[in-house]
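Given below, in the form of structure tokens, are the structures.
FYI, it's all coordinate maths here, none of it is from the lab. Bear in mind the structure is a predicted one, so any value in this text is a computation, not a measurement. Cβ atoms are built from the backbone, for glycine too; each structure is taken alone.
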Structure P
Amino acid sequence: MTNTPPVCNYEGSDYQTSFWDQANRAYEDAAEAVALRRMLPASGELMLELGAGAGRNTHRYAGYKKIVLVDYSRTQLEQAQKRLGRDARLVFVAADVYRLPFVDGLFDGATMIRTLHHMADAPLALQQVERVMQTDGTFILEYASKQNLKAIARWLLGKQQWNPFTPEPVEFAALNFDFHPKAIRDWLGEVGFRIERTLTVSHLRMDLFKKLIPLKLLVAMDSLFSLTGNLWQLTPSVFVKNTATKQKPVAAGFFRCPACESAKLTEAGEVVICDDCHKTYSRVDGIYDFRVDGIK
């Protein structure tokens, strides 16, 4: 795997503070929490949180014995450490989703929330997720839908050029994509996931509603509307619960080299060395760095 798509890098970003903490998004956060509660298993062994950022959702996976937080940005993981503490249950890994540094069939749970919309090659990213999932493992995916009511209305009124009904993704800003629900379903099936449930989220994502309707009522209404997700997906955010269907042997090891895909790695102090290709990776201040630009 020598050539991979470009990666959206939040290095140095204050995304958690500027986008979530200070931007009146308590409704969106609470609505997503409801979706996760409905979809997450009650308990599990090893959770992979892809696009973990500053750890906004990590506490919601409390039923898992260990959680691996993956993000391309080291600074986002540093913020997650400050937010969550140095809990022994947490493993922090800077990595490229297209080159996940884990052995096949390792995780019994995985989530990718507000992350797929940065994927220039979504099928390849989903293929990597499936590779590291155990047979019958649960994968919860959130994606941005191009077929939402606002986009449909704008297209019908001639205020946007792209068609919300066509299957291809739309890149509305650099490395920011909206996807057609059918395309997502097709890709999930092709890589080996079976869809178990779909929930629509953020039905009322309008400043007017946030001003006029109390937060608890707003979330309760969204929670009720989301139950129609198996029938239609017309919201900007969609959650899909999936089961990994491919039969796999029990995982041997934990990390694998993203350069040569060998699982023969040796940790020595603040360095992780691949025994086969001799590439080295760092583990500094509790954060593993398996990014391509971290390869020496």
Structure Q
Amino acid sequence: MNVSRPPDFESFWTAILADVAKLPPDPELAYDELRSTPEVEVYDIHYTSLDGVRISGWYTRPRAALVAPPYPGLLLVPGYISDPVIPKSWAKKGYAALAVAPRGKVRSRSQVDAKYPGLLVTDSEDRNTYGYRAFYTDACRAADFLLSRPEVDHARIGVHGSSQGGALTVILSALRRDVIVCGAAGAPYLCAHLVAAELTNSYPYQEITEYLRVHPERETAVRETLPYFDVINFGPMITAPMLVYLGLEDDVCPPETGFALVRGMTCPTEVITTPRAAHDSGRHWLGPKIDSFLAGHLKPVAVESHEVPA
């Protein structure tokens, strides 16, 4: 599967991350007593990303009386139209877990809104205006939030997500390889966009087909832009161990594109394929395997292993 990699691909992203690094992240935490439990503390958080946009998220951690810090950090990145859930289950497993809501998600819409459907193609004629430029950066900036937390072990930070979250897992592992020590990516989206649009009739990729049908004069510009955001082109930059899991009957993110991503990765990579699994990528059956992979690298201490006071 041929995906072009622009010669200035890495310098393009290096410049973007350098721009956002000039902005103080200004992390904010607000304790949420209603959503917290005897085992887990829940915080509503915000931080500053590209163009000064404030990004929201849910941050959870074990109660220190049950599991003493430092905790391994886990970034949880969202799918295309889904908003992040409060990751209390991950905190109970012993992680300081941050569920990220890049701009356009419901809780990050005060300054920038996203178009659903349409996010995939909005402003896609120019790499400097394409919506995913800032969206990717928002996710990468979340790593700085975890680095700002004294209770997080900065040498034990991983990332996990599926679909668009699988794409963001790869991107974070590539662009924040200074921080990420492992990643688990399911059904990675945004791989070989134009090929995927030919392989499936499902959305979101059909947004591309419809957009170019209405605007055929923009196809050349779109073809020049998308390689800068193609997840396959981030794969060779990853150094941390990765778990990639694919459903062999996935009609949303064709498994062929996932295999193309894996072929370009040179980091230690474990690939799991599930026959007859669609876009869930076998997550129902693979849950223990994913947990084991992350735990093997991040070494959490589960709250469940401690007695909760009455």
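Once FRET efficiency 1/(1 + (r/R0)^6) of positions 152 and 224 (r between Cβ atoms, R0 = 30 Å, to 0.05) is evaluated on every structure in P, Q, the highest one turns out to be P. Using the calculated result 2.0 for distance in nm of label points 7 Å out along Cα→Cβ at positions 80 and 144, pick out the matching structure from P, Q. Corresponding structure: P.
Consider the structures P, Q: one of them gives 1.39 for Cα Rg over 2.2 N^0.38 Å, for residues 128-279 alone as calculated from the coordinates. Say which. The read-out comes from structure P. Identify the structure, out of P, Q, from whose coordinates helix-only ellipticity at 222 nm (-39500 (n - 2.57) for each DSSP H run of 4 or more, over all residues; to 500) was calculated to give -7000. Matching structure: P.
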